[in-house]
Structures are given as C-alpha cells and as structure tokens.
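Dropping the structures in below, format is structure tokens.
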Structure I
Amino acid sequence: MSTTLKQTYLSLLSKYSSNQILIQELWEEVESSYSSIERCYHTLIHLENILEQLIEVKDQINNWDAVLFTLFYHDIVYDALKGDNEERSANIALKQMSRVGIKEEICEIVTKQIIATKSHVLTEDRDTNYFLDADLSILGQSFDLYIAYFKEVRKEYSIYPDDVYNPGRLKVLKHIILMDKIFKTEYFYNKLEVQARANIIKELELLS
C-alpha cells in the first residue's frame, strides 16, 4: 500500500476533527478491513486504483470529500456469503463519520453513493456516476490486468464450486454488458468502454 492512500484518509478526517488518536483508530479499522485474509481483489490496492482514477476527474467532482468517504467505506464490509454488504458498509460509514462530526448532508451523499455500488446503474448525481465509473474501471484495463482481476474475485468466492459460482458470475457480467453504457460519464466512457466490453465478452466465452 502506498502512503498516498493513508495520507489521503488522515488528511480528510483531520479537516473535521483534531482528535488524532480517533483518526488513527478509524484508519486502522479501514486498513484492517481491506487487508483481511479473505480478500484478494477488494483490498487497499483496489482503493488505490479507484483513487488514481478519481484524481483524473477531480475538477469535475462537486463534493470531493463525500466521494473520498465513499471510496474508503464502500467495500469496508465484504462477505461473499452475504447480499447486504453495501448496506452494512453504509452503516459503518455513517457511524464512523458521525464520530468525527461530519455534516448530515455529506453523510446522506455517502450513503447513497455506497448503496449505488450495489447495482451500478446510471444515477442523477454526477459525483455518484464518476465514483461508479472509477469503481468499475478495472473492466476497461488491458486483458492481462482483467484476467488477474477476475481470478482474484474468483478466489474471494472460493467457498463456492464452479457449478455454483459460474452461473452467478455470468449473471453479473450479462447485467453489465446489457447496459446501454457500462460507464456513465463521458470521460470514462471514452477511455474504457470499448476495452471493457471486449474483456467481458472474452470472460463470458471462458465461462460458457
């Protein structure tokens, strides 16, 4: 993990609280959650990659702090056996943001953005769309990186045999590729859409 990710978090919370002990405690929770042994893809590296993508469009984002809170908390709960990870992640975000005195307005934005990662459909909020695009940006990387990504996701679901996992994965991929646009914003659409569709088609062929 680069120091950039940690420093981004510490700097963000320091804008709202002077309690450095609390801020360090909250960072350690984030670090521990994303470093758990069960995780292979949804790790701190995933957060770093999203942050890199978001920085590219920072000047287009209205509430940068809210998007950063969403970044750090959107996958803080990740349990392959559960279907309510987003809701549980949002609840933790609210709890911890309240401890550092984050305004209700930002809390509401973060909650909506985290829940939006459950379906990844177009929203009316531009910031949310930028975050969703950054979250899915791995789909539009080189096929070698894409292969590494879907292998890491498979490891996170290793509890399931192929005859259970593959139909579920196929359903997710078909949901994505049937979208009019995988990427909601013009920037990420132009940058990643063509490669993402090519990658998904190749994975669908491998799974079929």
Structure II
Amino acid sequence: MKSLTSLYKHDKPREKLVNKGVSALDDKELMALILGSGARGKDVLKLSRDIIKLFKADFENIDYEKLMNLHGIGDATSCKILASIELSRRYLIKQNNKIKTANDAYQEVKSYANKQQEYFLTLTLDGASHLIEKRVVFIGTLNRTLIHPREIFADAISDRAASIILAHNHPCGTLSSSLADEMITDKIAGVGRMVGIEVKDHLIITKEGYFSFKEKGLI
C-alpha cells in the first residue's frame, strides 16, 4: 500500500500544492490529498483514479453506497469524501447565489409562505449582492416591541454584510403591508442607515406570491 509519504518528493501532491499552488494539481492528486493513503493492494493514486472515474460517470448521484462499492474505500473514507463534496457545494451555491431583484429574494424565502405562524427572516448580502446567510430572526405575531434591530444587525455585522433584505409571511394570506409592517420597516431601515448597512427591501410573502416594499416605493 503506497501512501503520500512513500511517493517520491517531486511526485507528492502535497509538495506540488505548496510549491505550485492548488490549481496545479490534477483531479487524482487532489483526491489523493483527501485520502492520505491507499488500501491493501492499491496505492493512493490508483485509488484516487478509481474514485475520479466514478465521479466522471455519475457525479450528481454519488452517495455513500456507491463509494463503499469501490475496493479500498471504507466507512471513514467514504464519509470524508462526501463531507468534502457537500462543503464545497454549499459554498459554491452561496457564491453563485446573487440577489438582484425582489423575485430573487422571494425564491430564497418562499418555502415559509405556507407557515401557520409568522416567520421574520433576514437575508444578508455582500457588496456584490451575493447571499451570505439566511436566518429566521423571530417566530410569532409581528410587534415593534418584539423585533429588535439589535438582533438583526448583530448578525449582519458579524457577516460583514453590505446590505440586508427583510422578509416575513402573512399566514392570513393578505398580500399587502400593514401599518405595523411599515413602522417596523422604517425603524429597521433607520438603524441600518446609522450602522452603514442598507435595508434593500422587505418582502411580505404568501401562497399567492410576494409584496415588495422596494417595488412599491415604500423603502
């Protein structure tokens, strides 16, 4: 069984990464770094080639069972590979998820439209309007005394967000803003101006769609 440490120094993926950068490694070398060692009768690069071959054949449907069917792959290795894939997928989704319109924001929160209680959410965005994080801030009947800007902007500041979008559902199905909704929005937007984080929009969502404060000229 050949591990990374038994490879000639100039052939080691780790050394190549340090000296030339991660982009210089081919797919099997990247996989070899994740694996660390091979299995009995199969060195790490051979095992890496087998895994990459499986990736090329059906990457979208890679799962625990498919990996475990490969000779030399055990439970710990399968879990490590799947965790690496999932972590990369999550961050790629975030990087590619740009919120440019009210409808873009609605797509992120529409799953809350059918909730029987009111959910108040925030989307934090970077300077290029990429989604950083989606959070549920409050569950229950909206009230100005219960929604505190401190909770909203503490997360936004922690995220180093440039702007935020507010959203909440109307279980009653009314697709318009109430006076309370408008007062809460004004209060939060005012704090946003003080701390330098723009409140770009506030969406009210129901099963029928969304109401955008920005599109209606209310923010």
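Bear in mind that the values in this text are calculations on the coordinates, not laboratory data. Here the structure is a predicted model, which is why all the values come from computation and not from measurement. Cβ atoms are built from the backbone, for glycine too; each structure is taken alone.
What to note about this one:
- Given 44 for percent of Cα pairs over 31 Å apart, calculated: source structure among I, II: II
- Identity of the structure behind 1.7 (criterion: distance in nm of label points 7 Å out along Cα→Cβ at positions 49 and 73, calculated), options I, II: II
- In terms of distance in nm of label points 7 Å out along Cα→Cβ at positions 89 and 185, the structure with the greatest value among I, II is II.
- Label whose coordinates, when FRET efficiency 1/(1 + (r/R0)^6) of positions 25 and 105 (r between Cβ atoms, R0 = 30 Å, to 0.05) is calculated, return 0.75 (choices I, II): I
- Winner on relative contact order in percent (Cα under 8 Å, 6 or more apart) once structures I, II are ranked, highest first: I
- Which entry (I, II) yields the derived value -13000 for helix-only ellipticity at 222 nm (-39500 (n - 2.57) for each DSSP H run of 4 or more, over all residues; to 500): II
- For 19.6 (mean count of other Cβ atoms within 10 Å over residues 113-120, calculated) the corresponding structure among I, II: I
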